[in-house]
Structure P
Amino acid sequence: MISHKSNPVLVLGHTGFLGKAVVKELESRNIDYQGVSRSSGIDLRIPKQLINFVGDMKFSTIVNCAAHVGGINYGLKNQKAIFEDNLKMNLSLMDAWIYCKSRLINPISNCAYPSQLNRFSEDQFWDGPVHDSVYAYGHTRRTLVASSKIYSQEYNLEVSNVIFPNIYGPGESENPEKAHALGGLISRMIVAIKNDDKNFVVWGSGTPIREWLFIDDAAHILVEASQSKKVFPLRNFGVGKGVSIAELTRLIAKELKYEGNILFDATKPDGATEKVMVVNQNLPSLATKELESFTTGLRKTISWYLQK
């Protein structure tokens with residue numbers, strides 16, 4: 001249920017994968033919120049629609065979960081739409097932000113980090129180009145960081161840009177192209193088992209390493225940020241370690257009891273070689289509870305896909 005009490009949290013993209021998890025976390029804490037998304041009638045690409053929705057309402061915080069994003073193959077096929085849609089949403093958000101003067105929380109994908117890095121540290125965020133495989137989306141995340149800094153300085157507003165690794169868990173897209181690698185692998189392998197396929201083909205060499213954060217942990221961190229008195233202009237929040245695509249595929253096969261051959265198609269793009277964030281344990285953290293173990297999170301995710 002969406003609350004209509006005073007000074008709620010405004011969740012943009014509240015019906016998406018991350019937005020739904022943030023709403024669930026807010027409800028579990030009895031924190032008032034308003035949700036906005038295209039599926040609920042507000043096109044965030046059109047500034048006037050969001051400003052008209054905001055009207056005279058006052059919000060304590062805006063949590064910006066709205067994004068047009070997908071897996072590598074989807075991103076390469078839809079670069080123009082991803083670039084245009086996200087830029088339009090970014091600028092629409094900026095207009096609404098200066099209008100309602102709330103604190104802003106932006107989840108930022110670590111794909112915005114320079115492609116030549118294997119370990120991502122905040123002080124290197126601008127030190128090179130993003131990887132070609134995520135060129136469109138990665139640049140819109142950088143633009144969001146830049147625009148929020150510009151607007152916060154000119155209008156004396158507060159912003160926290162929270163950088164996440166790949167997010168996974170129940171509720172991700174069931175379309176293998178729109179889901180990240182983990183969700184796509186699970187959904188495709190379930191189909192392979194149903195079809196009694198003897199071979200399961202994975203794009204790329206299987207060697208790239210990715211870091212994964214469970215969806216409920218990401219939502220927890222964003223809600224903590226919305227309630228914190230501190231702001232984080234650019235801060236990594238993750239687990240600080242990764243798993244190769246090959247090992248991930250084997251773990252999924254073991255959980256699903258898939259006994260066919262796992263084949264890697266090296267003619268397909270790998271993306272970046274390694275994407276793992278440096279998480280400074282000596283800095284204040286927003287993770288006030290223990291993060292989900294990857295084994296448990298993976299099992300919960302597989303269980304959700306099996307029920308679809």
Structure Q
Amino acid sequence: MIALAAAMTAANEGRTQDFPVKPLRILTAEPGGSNDLAARLIAQGLSEILGQQVVVENRGGASGAIAAQAVSKAAPDGYLLLLYNNGLWTLPLMQKMPYDPLKDFAPVTLAVSTPNLLVVHPSLPVNSVRELIALAKAGPGELNYGTGGTGGAPHLAAELFKSMAHVNLVRVTYKGGGPALNAVISGQLQLMFPVAAAAMPHVQAGRLKSLAITSATPSALLPGVPTVAAAGLPGYEAVAISGIFAPPATPAPVIQRLNQEIVRVLKKPEIRERFRASGAEPVGSSPEQLALTMKSEMARMGTILRDSGMMESR
């Protein structure tokens with residue numbers, strides 16, 4: 001029995017040393033979004049480094065549930081990966097999902113961080129975060145904000161703002177971030193927290209007014225735009241964080257190889273430039289850091305969602 005176990009261990013080690021010997025796939029959600037862009041940039045660089053084709057597959061469904069479930073039940077060999085953002089671990093706080101974010105995935109690395117931008121319709125008589133808070137407090141429930149899906153970064157950024165500022169903003173849900181942003185542009189809604197890259201062209205054209213960025217520090221991509229924290233709400237931070245995950249029980253050597261090579265991709269100057277042009281900041285981290293980020297984010301947002309009445313009863 002001991003000899004058999006030793007032989008199996010040696011065989012497994014041999015397989016992981018040869019990894020990869022065939023093409024890899026990265027599953028993500030709908031095409032055209034920030035997750036899709038990140039997956040394709042990483043896949044391109046990873047293909048060159050590994051000498052194997054890395055294919056991106058888009059799987060529909062609410063907040064990446066189909067893609068996430070497929071990876072959570074896949075063979076633990078590192079050939080099928082998932083790239084998704086905060087919604088992967090915050091949405092299960094609000095509703096039943098077909099996976100456990102902490103048990104059903106093996107973290108590989110933090111991939112990118114994407115700030116949101118607090119924007120209002122130009123007709124709204126505010127020019128700062130403090131003025132917006134004052135206006136919202138003067139008329140509770142009179143200001144509407146738009147979001148796409150539940151649990152997405154714009155939604156959570158708004159809920160965090162409501163909680164910390166102690167204001168009553170009414171959520172209006174659309175089928176996607178694009179239609180919600182169009183509703184603010186047309187004046188049907190007063191404000192939104194869209195992804196910065198999606199909002200900036202409209203700000204520059206005068207169709208929207210930007211008040212602040214949701215990251216903890218100012219962004220070089222948006223010079224002159226203050227953070228929400230510095231502009232009137234100290235301690236505020238809400239960004240979309242995308243991570244890469246493998247199936248649970250994927251061997252540690254495979255996780256280490258994937259982590260090493262994906263971080264190499266994220267450090268390439270040309271890849272970093274393309275991410276930043278899209279309004280995203282490439283990160284790259286250890287698997288342990290991604291796991292800790294998930295746990296801390298779930299604890300922080302769990303408090304916010306519980307206070308707002310949106311957290312699933314457990």
### Query
When mean projected area of the Cα convex hull in nm², for residues 102-181 alone is calculated for each of the structures P, Q, which structure yields the highest value?
Q
### Task
Work out which structure the value -0.32, -1.13 belongs to, where log10 I(q)/I(0) by the Debye sum over Cα atoms at q = 0.12, 0.24 Å⁻¹, for residues 30-93 alone was derived from one of P, Q.
Q
### Message
When FRET efficiency 1/(1 + (r/R0)^6) of positions 222 and 286 (r between Cβ atoms, R0 = 35 Å, to 0.05) is computed for each of P, Q, which one produces 1.00?
### Response
P
### Task
Using the calculated result 0.95 for FRET efficiency 1/(1 + (r/R0)^6) of positions 134 and 262 (r between Cβ atoms, R0 = 41 Å, to 0.05), pick out the matching structure from P, Q.
P
## Note on the structure
Comparing P, Q on distance in nm of label points 7 Å out along Cα→Cβ at positions 150 and 190, the highest sits with P
### Message
Please compute FRET efficiency 1/(1 + (r/R0)^6) of positions 198 and 238 (r between Cβ atoms, R0 = 30 Å, to 0.05) for structures P, Q and give me the label with the greatest value.
### Response
Q
### Task
Assuming 15.8 is mean count of other Cβ atoms within 10 Å over residues 38-45 as calculated from a single structure, say which of P, Q it is.
P
### Task
Output the label of whichever structure in P, Q has the greatest value of distance in nm of label points 7 Å out along Cα→Cβ at positions 142 and 206.
P
### Query
For relative contact order in percent (Cα under 8 Å, 6 or more apart), which of P, Q scores largest?
Q
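Read the figures in this text as sums done on the coordinates, not as results from a lab. Since the model is a prediction, treat every value here as computed from it, not as a measurement. Cβ atoms are built from the backbone, for glycine too; each structure is taken alone.
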